[in-house]
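Below you'll find a set of structures to go through.
Read the figures in this text as sums done on the coordinates, not as results from a lab. Here the structure is a predicted model, which means the values were calculated and not measured. Cβ atoms are built from the backbone, for glycine too; each structure is taken alone.
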Structure 1
Amino acid sequence: MKNVVVNSKKSDYIWLLTLALLVRGLAAWPQQQPNYMDAAYYTVTGQNLAQGRGFVEDFVWNYLGNPGSPPQPSHLYWPPLTSLLAAAGMLLGGDNYRAAQIGFVLVSALLAPLAAYSAIALGGRRWHAWLAGLLAIFSGFYFPYWTAIDSFALFGVTGSLALLLASESERIKVEGGRMNFSAFCLPPSSLFFAGLLAGLAHLTRADGVLIFVSIELFLLVQLVRSATRNTQRATHKKLRITNYELRILVLPLLGYLLVMLPWFWRNWQVAGAPLPVAGSQTIWLASYDDLFSYGREHSPATLLAAGLGPVLAGRWWALMVNLQTVLAVWGMIILLPLALVGGWHLRRRGAVQLNALYAGLLLAVMTLVFPFPGARGGLFHSGAALLPVIYATTAIGLEVVVGWVAARRRGWRANSARQVFGVGLVAIAVTLSLFLYNQRVLKNNAWNGADAAYPAIAAWVMAHDATAVVMIGNPPAYRYHGGGPSVVVPNENLDITLQAARRYGVRYLVLDSNRPAPLAEVFARPESAAGLTIVERLGDVVIFQVDR
């Protein structure tokens, strides 16, 4: 691409990458442990991989698909690439959280030069690239999570790169019934690598398959448009897409399958299906807490049993929450209008079209199909793949808005205005990022103080019965802090909780202030809980022994 050569320098990307690495390193340093269930899950399963134990987990964190007793096969709900990256860091730096962060610091830093390149690829100039790159470094709500042991960084890089490479197909020309790749700024194999990266995105997040689906839909539209134009030029000619042209759809498919087929085979071997049933059951949840239910059927019939009203109400709630995520998280509120202006200005560019297609598909799926997991984090996680183009279109949108105002106001100094507003956007992004980092990491020891009682709980159980199965609110965190086998406290009443406890051979039930709502009475009056005997109190934590 000519613009890349004229309007950017390799040193710009190097400087942006260096700055990103510095900022990510500083952000990672105060984070000394996983502070929520997803991060704890990836950390401890990464430890198992680094220790040579393979894909295994020593707990049950949900009961979808009727899992067996721990230890059991891992990653039947969340895919494994995040754990693999954590394991790679531990193999390099030792079996600890700090070493696990290495890969996430490095990968997340790549988003800055990637955003800068996206700006240039969309026809922007050098200052657009710098603005986009700086926004990628100081990215608001994402800022505290780039260096967490979670899927944000991996999905952001693999997903955005897949979309960028596939969007180069807008340069395909059809001549004499055959594809001409001479206009590609990248070789035809870019479509294969786009599919490969889409596979890596799917290996990072289950909804990463939407990256692959978006790419195939986009390419199909390109082929139909090309065929339609050729038909309009010829008389008495029917719309036809040749077999050679259809190969364009096969290239990304081959890359995708190269990555995913081994994982599909593994799932088939351990779960009897390439895509385990646990994830698909979340379609039929009536609330987010149903993710932690026990012994319940999740099907279209059970979802509709409560009536159409609650089903629609749940999706309306998800839509409202997801629109807030789009505005505040993806767009940092002030960036979104500029991104929309820039996107509209560049609406004929393949990268904008493909990212818009993915964004619309993601929003629809996370609202209509998976409303509760989507609104509670799915849209937030998977939106990371859109950030490089959002920041690129923000920078170009600022140029468009300043130019529009300058054309209508005498004495308006467009160059000075661009500089002032560009610096202002970066200042706002830095301020918001640091504020959110302080709130979610530093203030009141929020990050490292998560699950503060778990080390003491694990130590108590190890001292009394190291082989005991424990029922606890966050089994991966319990394992991280030194605990043994565990299962999650179900979102059920005491009778059903005891059924689950006996099914999994639980000896100790641990309740704290984060207990499920149906067990509020048990936590408030533990002495009167039938089938349970209090054996220890650790602050506001109550440890029960399950009566045999």
Structure 2
Amino acid sequence: MDRPWLRHYDEGVPATIDYPKVPIDRLLAQSASGHPDHAALIFGARVGSRLLESAMTYRELDEAVNRFASGLKRLDVGRGDRVVVMLPNCPQFIIAAYACWRIGAILVCCNPLYVEREVEQLINDSGAATFIVMSSLYGRIRAVRPNTCLERVIVTNIKEYFPGLLKLLFTLTKEKKQGHRVDIGDDEGTYWFQDVLQKPGSTPEPVEIDPGDVAALVYTGGTTGGPKGAQLTHRNLVSNAIAMNVWAQSREGVDIIISVMPFFHIYGLTVGVNTAIVNALTAVLLPDPRDLLHALAAIRKHRATFYPAVPTMVAALNNHPRVGEFDLTSLRFAACGAAPLPPEVQARFEEITGCPIVEAYGMTESSPTVCAGPVTHPRPRSIGVPIPDTDMKIVDIETGGTEMPPGEIGEIIVKGPQVMKGYWKQPEATADAIRVGPDGEPGWLYTGDIGSMDEYGYFHIEDRKKDMIIAGGYNIYPAEVEAILFEHPKVLEGAVIGVPDERRGETVKAFVVLREGERATEDEIIQFCRENMAVYKIPRVVEFRDDLPKSLIGKVLRRKLREGSDG
């Protein structure tokens, strides 16, 4: 079957794109040239139900990038040097990232929730000599610095790009509560972000950057072994940002995106930052993805048109007690990734907003997007079709060498311009992930995800290979069971893992969070599952919880559930 999904593309979405062979920062310069006075970023905070914000135009953003790039050069940061950025969603993150790319340095994304041990490991693995950090997190860097190769640390304060009133309120409340402003005066090789910014008009000397050069190291979660740094090139980032704009048919200089996904994560970096900048969109930056009132208020205030999210965020929005107070009709569409979207959650969101929400699929190693639902031709329970210039296949789980026919389940493999260069300093892991495919061609990324392709060319994901439960010889995919749990009227959230079982090898255990004010028994949940799924899939154990462990982007951490479960 030869690319059957092509007939499902919306009008105006081509199968292939002629991507510019330029570094990612050149696309910011182009947007600044074409839309100098258009708002690039809107940033602030929620004070009660009021949003206090300031805006930065594309001209101002490009000038700030030039100035910060010049400052980095003055500190002897150059091509190929790794620069760690540990910041929430704020203008400083975007300025730092594009400044790194403008001088050929490599952005290393660091989760602000990392503890000292994790930060130290990331610094030493990447070999970074420069670290950019929020002042509230600086103590962690100061503590681990003697054990690392850091030569310089740049510290910024969240309030630097706040509007005047919000800056004053922050100073009087947050900083007073913390006791004092962070003091870096006696710390050698430590600088304030605003001091590194050069005078207006500063422009760094042009640097020759090949599209195949590494632009970013984005570390995977370390669910199998330790964290691995995916080397994403300028070509990877440029192609994925442009392809996402083409897929979404975004309107240059018109659409407004709610950039709530954390920028340290590839989802947030590509969709919340690069996709917006490439087409001169306005990005409304939200520092805390858990603050749903901020998201709701921002959509209403700015008449936002694009809302990227993950399933837990969509479910939480659906169930927010104040969601009915907000006009969300400006949304053109929403995208959901990182985990399967339960159909009940999807239907409820569309009912509330009048806006279609489509699933997208990708991973850190693919920059991230490889597959998405066509906006006007979505298919239920499907992650859609490959985006332009991307091929996908389903291969047998055991060897990965045989392509499976439509309807058969197997491992998803991917090939396209967004596939990473490889893992940083891990040639064996790279060789295991990027291999020769069943067609005899190299360059196929073996994702470790289990799925199928239907007769119409749409792809469906079952689960991660490592999360698959094998009970009594049957393969059980947690996401399938979780989708049924979401249909129970009393269930707010649900997650499923496999636990040891002497007779079946493994059995299914469900973790359930009930809606506020609801009560249910284990037997009641099991009976509901018995009525809606095959007998071998039914959870044998149900544990009720007040909440589920989640990552900062809202993904349920099944690994944490497994670690804390006694079966």
**Report entry** At a computed 23.5 (mean count of other Cβ atoms within 10 Å over residues 394-401), which of 1, 2
**Finding:** 1
Query raised in the report: For structures 1, 2, which has the highest computed value of relative contact order in percent (Cα under 8 Å, 6 or more apart)?
Result: 1
Query raised in the report: To which of 1, 2 does the computed value 17.1 (mean count of other Cβ atoms within 10 Å over residues 26-33) belong?
Result: 1
Query - Comparison of 1, 2 - label where Cα Rg over 2.2 N^0.38 Å, for residues 82-337 alone is highest - result: 1
Query - helix-only ellipticity at 222 nm (-39500 (n - 2.57) for each DSSP H run of 4 or more, over all residues; to 500) derived as -8000 - corresponding label from 1, 2 - result: 2
Query raised in the report: One of 1, 2 was used to calculate mean projected area of the Cα convex hull in nm², giving 25.8; which?
Result: 2
**Report entry** Value 5.3, calculated as distance in nm of label points 7 Å out along Cα→Cβ at positions 58 and 514, assigned to which of 1, 2
**Finding:** 2
Query raised in the report: Which of 1, 2 yields 26, 24, 14 for semi-axes √(5λ) of the Cα gyration tensor in Å, for residues 18-217 alone, as computed?
Result: 2
